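S.K.: The following blocks contain the structures, represented as structure tokens.
Every read-out reported here was derived from the displayed coordinates using simple, explicitly stated rules and does not represent laboratory data. This one's a predicted model, so the numbers in the text were calculated from it and none came from an experiment. Cβ atoms are built from the backbone, for glycine too; each structure is taken alone.
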Structure 1
Amino acid sequence: MPDHLVANGTEDPAPSPIGQVLPQFFAKLDYWQKDFGSPLLIAVSGGGDSMALCRMASHWAKVTGATLHAASIDHGLRPTSAADSAQAIAWARALGLSGEVVRLDNRPAHGGLQAWARQARYQALATVARRLGAKLILVGHTWDDQLETVCWRLARQSGLDGLAGMAEVAINPFAKIEAPNLLGRPLLGLKRADLRAWLIQEGQSWLEDESNQNLDFARIRTRKLVQEMATQGVNLERIVRLATNADVLRSVQERATLDLLKRCRLTPIEAGWQLDAALFTEAEPVVKERALGWLIYSLTQTDRPPAAEKLGRLVEGLLANPAQRRTLGGVWVSRKGDGLFFKLAPVRSGQVAVQSPTPQSQYARLFGISRQPHEFVTQ
């Protein structure tokens, strides 16, 4: 056991409200199980957030009989990472879950370590989910993670999507396009300190990751900034409420975008889409931009649509010269007669070929990015 990282919870805990919200947590998992079936996969690092998720879910599974499987991803980035992952799975098994450690051995030789770790982690979880037949992966993002995400995006001058923060249910952006799965965040409204206080009450240990003090990482610098904001009297609750309001506005835009695609008779073609050009052109610019981003995203293997300013320029170009074919994000956009066409562009010399999408994968990614995942994962 990696004792130097273990918080054993022997100190006298502060009162925690988690026990009061457990019925709401159970109801959420009931709803998700009804939609997505069983088993559910849980990402477990051994940290306080993931162990709280694991323990709360285990209580629910004992009542409902649901099948839970835990996976701990060992990135190999710390000398203790293998022991940490083994400990996390040992705790999960002690709670009655099945579990496994997935070792990642293809870390990059230079740069981009955090981006690689994130992508590789979600790819590995997607692989496990596919093998198990799990459509939903539970992850332990909390209220604090939402706050840090919104503050980081504010600093980057993000638009509406960025300010809306993380969604409670979202497509796994790194799953293979032919086997989409979802990320579920049932702890998103719960605070990190409350979860740890509850773990202490439950007698559950967890791991403290030393990299959480490393200011080389943007995530940790943002966390320190948030802590400083709190000491300066900034109302952090209002920032999270800002994200909630932005999410409502985003939902309105998303529904309008889906309505536009339906009106335009969106139809899959080989490695692409076709829709009514005239009806599309008449739509509000912000809705057209979002629709273009979704359609381009659905044909590729990127983790997000193109940037808003690029989509804005694409809209302007289509209006100025409809006959000219344009390329954005590896997708050709062109107008022929009454149709507007989106086709995956040929691979350029020196580029790695990507898997050609199928109508099923196109719809899966389209509904996933539109926050309407039930329309494909329950089929």
Structure 2
Amino acid sequence: MPTRADPTLAVSVADLTASYGQDPVLQGISMDLPPGELLAVLGPSGCGKTTLLRCLAGFERIEAGRISLADSVVALPRVHVPAHRRQVAVVPQEGALFPHLSVAENVGFGLRRRRPGRMARIRECLALVDLAGYGDRMPHELSGGQQQRVALARAMAPKPPLILLDEPFGALDASLRVGLRRDVRAALKEDGATAVLVTHDQAEALSVADRVAVLKDGRLRQLGTPEEVYTHPADAWVAGFVGEATLLPVLALADDAGTPLAHTVLGPVPLAGPHAAAAQPGDLVVVRPEAIAVEAAAGTQTNGSGAGAAESRVGVAGVVTSVDYRGHESVADVALPEGTVLRAHVRGTGTGPVQVRVQSPCAVVPSA
């Protein structure tokens, strides 16, 4: 493994392993961030997200591998540049503002007192987070969302090589999170900052990040753009964790003018993505709720074929057993006669017999 840093990258992590005592927490993590990228690290509780953040910040030593920031190697098994020398900024979940300092003083805390243009940089950062004119206020005069904006401005002010955001929206109401994460992304992009966002919220990761790293049990399961991770998951676990999905076994394979077709309990499903050409019987088709068309059962005719389900030119017979109403959409559980339960977008909240079919190509992943 090379020990010299690549100066064209803002962050480089190679074969990173970290443990607490005898228990490995991170195993063989590798990823590179170009300057100005916003990476979301996504995974369930206990997967190693926070440990990765702490290793990047310099709060934890690594057991194997390498971490580089720009042209400097900051961590090897026997090399550990301490946190204060890495100058990495951290935005914690609660903001952690200094209560006795004004907003402007909080933002300027990491700037030298006699730095030329210090006040101009403070005003610039406050404007970036949509708090222009708030410099004289005290933290207790701000809402929770505004305090998080100040924490971000404080992190950006010294123009650090890397900004780490540790579940920064987790303590906020849902109505505040959506707007704030959009504004945080805009501020980081306008300032040209390189950042890593740690989150367990799939919607947050997909909507904010340039790329998403999905962790499970300390291992990197997939690294890609939000669209790649959602549309073409690397495996069955990622498919089920990132968004909702029904995984249907491939019963047989065919070809339709060059498009692979998987025969499933929903009939033939066109396949797409990097694994489509190599699909085999027993692999799993990833059917997202939006890929399923649900239509009224009235007037359809079924012929009783298809792995125990009734198929027709309209689709496969099923029964909507429950509907999860979400305001902007409704997601239903649709039970097929052979026992499969699908998740599908529907109009309204009614239950009862329907016809279902797949209306767009789907990804396929190995069964194991």
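S.K.: Thinking of 1, 2, which structure, once helix-only ellipticity at 222 nm (-39500 (n - 2.57) for each DSSP H run of 4 or more, over all residues; to 500) is computed, gives back -15500?
M.R.: On the way: 1: -15500; 2: -6000.
Computing helix-only ellipticity at 222 nm (-39500 (n - 2.57) for each DSSP H run of 4 or more, over all residues; to 500) on every structure in 1, 2 gives -15500 only for 1.
S.K.: Name the one structure among 1, 2 that semi-axes √(5λ) of the Cα gyration tensor in Å of 39, 22, 21 was derived from. Kindly include the intermediate steps, with their values, before the conclusion.
M.R.: Numbers: 1: 39, 22, 21; 2: 46, 26, 15.
Computed on structure 1.
S.K.: Any idea which of 1, 2 comes out highest on distance in nm of label points 7 Å out along Cα→Cβ at positions 238 and 342? Can you show the working numbers first?
M.R.: Numbers: 1: 3.8; 2: 2.5.
Sorting by distance in nm of label points 7 Å out along Cα→Cβ at positions 238 and 342 in descending order puts 1 first.
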